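Structures given as structure tokens follow.
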Structure P
Amino acid sequence: MSKKALLIIPPERFNEDELFKPKEELENAGVEITIASTVAGEIIGDYGGKATASVIFSELSPTEFDVVSVIGGSGTNDHLWGNQELQDFLKQAYNEKVLVTGICAGAVTVAKTGLLSGREATCYPVDVQKNELIAADVKYVEQHVVAHGDIITGDGPQGAEEFGKALVKALR
């Protein structure tokens, strides 16, 4: 499968499972992965894991990819939720028929674009995230993955593998 995935992580404190598990599912399916952030270089996760952002997401065009995924972690709340450039990037991706996805706090980031207004989605089952979904007119559903044809959301580390499988299935 010669598809391409863009995984966007915060510049610090990404969640390791939410990055590495979907990445593994995608790579096993032959999907080419690009990791991006608001900075380039080595990034340390919530639990000391390391990832390298090869590029700043805003330097890319979403149309280069088949799927764009916003990864969670405590850094996502701080750095990506309010990032207008990222909101615009996700909306552009959606308008160009690129699959837009997010897991945990990344799902909240997607919800904040307004693209999920009036629809169901999931996020990590804590009030700080659920309230953000509700504020964006999104119906919170307590399950690992909520897959629409055009947007997929995942709940967090527990659902990270299932989220990865849902991305692979959607790309087929």
Structure Q
Amino acid sequence: MNASLYPALPQPGDRVEIVDKHNTPIGVMHHADVIRQRLLHRSVAVLLRDAAGRFLLRRRTKSDPAGFDLDFSALVPVPAGQSCETCATDVLREQWGIQARVFQTGLYSPCAENGNCHVAVYEAALRAALAFGLENEPGRYLLLDYDELKGLTVHFNDMLSPYIRVALQNGYVRP
């Protein structure tokens, strides 16, 4: 968190910026309260790609009978005072142990399906060694090429998380 942006904020913790429909910050609250009240906020979605151009999707457990859906490699709320790009590079380092450059592929607006958040979509390179290790965990991760991913949107749309479904529909995931 950039302490100079919110110097009076005692403990940033899980606080996020509430934003308006133009993605302009208008306040700061705990993330859980923002979700509960369905307020507009920001999230970052990162999609890792291997050298063959395949996308790394993670299996996310759901509480309904279907049991899971496929989601971005990482999807996190943007902490108050942090830029989306900094959040994306931080999540790569913290969740994946990767120091890599991120490339923004899109920013889509809030809707009911994406939890009322402006979602900044980023791509980054997945190291071959990490990709090889993840291929051996098909219960947690999948490496899919663009055609396979688009095929899921046509034939098994319910297997994709709302976040990645909206990103695919808006063209923020490209071959």
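Read-outs: derived from the displayed coordinates by stated rules, not from any lab. Everything numeric in this text was worked out from a predicted model, so none of it was measured. Cβ atoms are built from the backbone, for glycine too; each structure is taken alone.
Below, the figures for the structure above:
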{"read-out": "helix-only ellipticity at 222 nm (-39500 (n - 2.57) for each DSSP H run of 4 or more, over all residues; to 500) derived as -6000 - corresponding label from P, Q", "value": "Q"}
{"read-out": "Answer label among P, Q for the case where Cα extents along the principal axes in Å, calculated from the coordinates, equals 46, 33, 28", "value": "Q"}
{"read-out": "If mean count of other Cβ atoms within 10 Å over residues 52-59 is computed and equals 18.4, the structure in P, Q", "value": "Q"}
{"read-out": "FRET efficiency 1/(1 + (r/R0)^6) of positions 20 and 60 (r between Cβ atoms, R0 = 30 Å, to 0.05) - structure with the largest value, from P, Q", "value": "P"}
